[in-house]
Structure I
Amino acid sequence: MNFSIIGCQHAHIGIFMKEMLELGHHCAGIYEEENIALAESLANHYQVPMIHDRELLLDESIAVVGCASINIEKIDVIELCEQRGKHVMIDKPVVTNQADFERLKAVAQRASIQIGMLLTERYRASIMTLKQMIDAGELGDIVHIGMRKPHRLTAQNRPQWHFDKKQNGGIAIDLFIHDFDLLRWLTGQEVIAINGYMAKNILPEYPTFYDVASMNVCMGNNIMANLYADWYNPEMSWTWGDCRIFVTGTKGMAEIRLEGDPFVSKEECLLKVTHEQEIKRVVLEQPSATVTEDFLNRIQGHPSFVTMGDIMAATEATLTADRNALIVNKFTS
């Protein structure tokens, strides 16, 4: 099928492009008004044209649109795609505020198009294997999950809108979307309550930019969770973020090191220890589909790992976390 890219503000959209092209689909072009350097880089890498008339990327030959616009503008692209009958794959987050979430719900309820999101974490081998382990009862009943997601900021390379909460959504909405999705998927439970903090310690010239967030989450079946994210991963780190997931069950514990251990390997790894078995590195099961293949399955009416309901629930949880967070601001306290 033919697909196009409308909005290229983040390199994440390259995942969608790569996977679509590898599946044999054709990219009609990229439309981007501001981040020309990134758009041209992807266009050159994948040998696709830059298109300066957006209408050309919405004509009748286009079946799917990929979008990594400025976060607050993504809902506009979704509604435009709905008007033109185009399915759309969005980079996270899909919306940045409650009013736009209501607009998203309206599109979802009309159900004339499918909306996908690049919730790529579900398709990591280590996380897929962890899911199978939990479902098989190897860790017993899950009682706690901790997720640590530090991110490298490199502020000088970020666009101005990244530091504006209204346009970006902020640290909880932008970064916890993966975590809330994984909490629901791994446990099979819904979020009951969220509370926590967001803190501002740097960049006073951007008053609505928060650099640390920590949330306590209560899930169904008495499962507790702690989510942590920051913009402090060191410039000299071996990775953009030393991301970890810790799972505690009544029979054992597991840890995922998503970016590996730099002294051993930079490959993702899953560790498990139980009452009967010493700690070991678990052999990873490879996912049966990519995030893009899964979305195309949904478009074609087949079962998919990620549903529209999953996207809505994870998004709503980020909005709740953002709304419930207490603010700690070095510059105003």
Structure II
Amino acid sequence: MTLEIKTPRQSGFSFPAEFAKQRAMWLSWPHKEASWPGKIETIFPVYSQFIKLVAEGQRVCINVANEKMKAFAISNLKRVEADLSQIDFFFHPTNDAWCRDHGPAFVVNAVTKEKTIVDWDYNAWGDKYPPYDLDDVIPTLIGEKLNLPVFYPKIIMEGGSVEFNGRGTLLTTTSCLLNKNRNPNLSQKEIEKYLIDYYGVENVLWLGDGIVGDDTDGHIDDLTRFVNEDSVVTVVEENKSDENYEPLQENLKMLSTMRLENGKQMNIIELPMPHKIIYEDQRLPASYANFYIANKYVVVPTFRDSKNDTRALDILQKCFVDRKVVGLDSTDLIWGLGSFHCLSQQEPEV
């Protein structure tokens, strides 16, 4: 007799919105110099500042390889006067720092107050940056440490490719999830079923292409983010000659035709794009949408763009009246092709 294992959705679990109450934020301490070639040392002050802010309202859990890396992390955190009593270290070696994508997907059961982890397979955005064997096992290691059960869907998925309103709607992009470098044997309908079954949603909405320079093939967390159950912010490029102009206009049009799980149209708030950032002849995927919603703050990447930085922060502050919106300079960080949201993964409170 075959025992049928229930999916998270069948067991009453779902993935909460990021703006729901969090127990902790998870990170993997940056150490791979190839991710920030020639300037990894420049990212630690702003990375530590990010941790300091989040730790004011919740725990911060950091994956490190060993005692040496832990000591290095602590020295950087002391420099910014972070509250170390709020920070926990776990000896979980990683290949890279992008915890949004290799970290655990925490799902909760609102009735039983249980929490569990979904451990998707991970292949470093279509086998672009091997090796990734250490990153691939991080969710299971965390499950063991926290004594939480773990579900294994056995398909490739990344946290940055999905966005949730916490009421049953999930946003993603065809350019990423339907890319043949992820799950070439699965159709859009089949991938949708995995999203529904393992994230506990009922309504999957598909946008198109990502922004130029995004090596993830179009993660949603650089494009469109839920700020409450029925509202999104979405980035738009105002310069018609910029290569981001057309795809972002197309996404805007698609959003206007979409409906939430309750049949309602979503409230769409436009967010500007920062000026073009080029480093060593490479267009970088700078976007104000890559913010992290913590319990106390919304931490937003800024890019030394005096006009648009201020505009973006003002727009987001109006969206998050219960939190303080703080901009941190992400100009060096974005050389790694990601910012605060890409680096982090939230653990909800139940």
Structure III
Amino acid sequence: MARNADLGRWLAAVEPYLGPLTTVVEDFSGLTGVVVDLTTTLFLRAHLAGFDLPGRTSAGGSCQLLAAADGWAAVNLARPDDHANLPALLARLGTPDSDLHSAARKTTAAELARTAQLMDIAAAALGPAPWDRAPVRVERRGERRPRDLAGLRVVDLSALWAGPLCARLLGLAGARVTKVESESRPDGARSGHPGFYRWLHDGHDSLVLDFASGALAAVVAEADIVIEASRPRALKRLGVHPEEFLAARPGRVWVSITGYGRDDDRIAFGDDAAVAGGLAGRDAHGDPVFLGDALADPVTGLYAAHAVARSLVYGGGELLCVSMADCAAALSRSAVPPC
């Protein structure tokens, strides 16, 4: 995609943070031969949908940066259930306000985020990230056998953006990708811009299953690489266990994409996960604004695809734990000027 003036403005806003991501993309290209256009990867959805540059409302419109008593927090009402739960959230905050902005000013950023997460609403206090964890944590769970990506079978159980982007990049490197969806819960990205959905899934096979039937475990058993973005306990209830998958055959790779790590059940979407990692811009008054469009999503997808390519070079047998907030934090830390 050409870098027209519109995309150039989006790129200019995030460019100071892209150092680590550029390194990841260059290494992925060196390992696979796949050339990644960062401008397209980060901003195609915004371009196709005609989004404006974000301020304290996210580009997609569902996430708000709210001024709290001691800082800022992002609350993401991304699903119909989130809007339905808003009155209960306001009640839990213990204020008579019917407006979330007013209620936020009477509590701390951390308490606002914690209370929202108790309602299963994606939310995060704005960093700087209080941790220094790697974007991808690697757990060795199986035997190694070095293999090329070409011809390997990828089963993509993920949805929305980060996981499917990882699958797209592996497919471009020659892997055979099958997207698997539950017949009762299809990918929510299908309701977004159709051109963007096609871009993510072009050339992939599609399989819709009744997950309750036990068929999912059989499909996973045929894979070389699995990509998922589920809470670990949800897959276990379906008879799918990454540890067993990796131990069953040498050289396999399992990619687990979460908001905050496999030991943390908090949910996250791209905009609030970016805020959790401290990845936010500043306006003329020094107040935070969103960067990009759900920026932690494509950033995480790129980190995940690179991690798979590197794992295969060393023989696989690995569980790759990719945290969206940690990926965002890696970029956020890179933009801090030296003391």
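Quick note: the coordinates plus some simple rules give every number you see, no bench work behind them. Being a predicted model, the structure only gives us computed values, none of them experimental. Cβ atoms are built from the backbone, for glycine too; each structure is taken alone.
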### For 1.3 (distance in nm of label points 7 Å out along Cα→Cβ at positions 123 and 243, calculated) the corresponding structure among I, II, III
I
### Message
Among I, II, III, considering only relative contact order in percent (Cα under 8 Å, 6 or more apart), which has the greatest calculated value?
### Response
III
